[in-house]
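Bear in mind these aren't lab numbers, they're just calculated from the coordinates by the rules spelled out. As the structure is a computational prediction, the values presented were derived from the model and not from experiment. Cβ atoms are built from the backbone, for glycine too; each structure is taken alone.
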Structure P
Amino acid sequence: MIKQHDQVVVTVDLPEHNLKTGDVGVVVHIYADGEAYELEIFALDGRTLDVVTVEASQVRPVKRDDVLHVRERSV
């Protein structure tokens, strides 16, 4: 179960939010018992890039063996 402040992985490209599969966000709000989540998206240096709302089917919990990967986010 995904909880507030958990890190989650985006599971689909979300071009309307400039997010790609594999991007990581932090849950800052849970809607309707987990039907949707508000995510804060950070740059690697800790700056907030965006806050977006996604459906539960568009994210998954971070797994123990996940590896971070860096990409430049276009503006």
Structure Q
Amino acid sequence: MPLIEVKVIEGVFTPEQKREIVKKLTDAMVSVEGENMRQVTYCIVEEVKSGDWGIGGKPMTTEDVRALAAGKAKG
């Protein structure tokens, strides 16, 4: 019984996007393990507080992720 855990920075994804993440990741697992396993494939989307996530030694915030998605990443 697989468990898929996804961590994202809070406030980046809408509830609809999180539902899509759950659906598509479950679909990906089922494509490997078989349709009979769908009912026992768990997926958790956990939000991490803005600023509590770091990359390269620097904290990332919700605003940083939004800027990155818009192609305006800090350098």
### Summary
The value 38 for relative contact order in percent (Cα under 8 Å, 6 or more apart), derived from one of P, Q, belongs to structure Q
### Message
Say we calculate FRET efficiency 1/(1 + (r/R0)^6) of positions 28 and 60 (r between Cβ atoms, R0 = 25 Å, to 0.05) for every structure; which of P, Q gives the highest result?
### Response
P
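Taking -11500 as the value of helix-only ellipticity at 222 nm (-39500 (n - 2.57) for each DSSP H run of 4 or more, over all residues; to 500) derived from one of the structures shown (P, Q), identify that structure. If you can, show how the numbers build up before the last one.
On the way: P: 0; Q: -11500.
It was calculated from structure Q.
Quick one: Rg/Rh (Cα atoms, Kirkwood Rh) came out at 1.08 when computed from one of P, Q, so which one is it? Before the final figure, lay out each step's value.
Numbers: P: 0.93; Q: 1.08.
Here the read-out was taken from Q.
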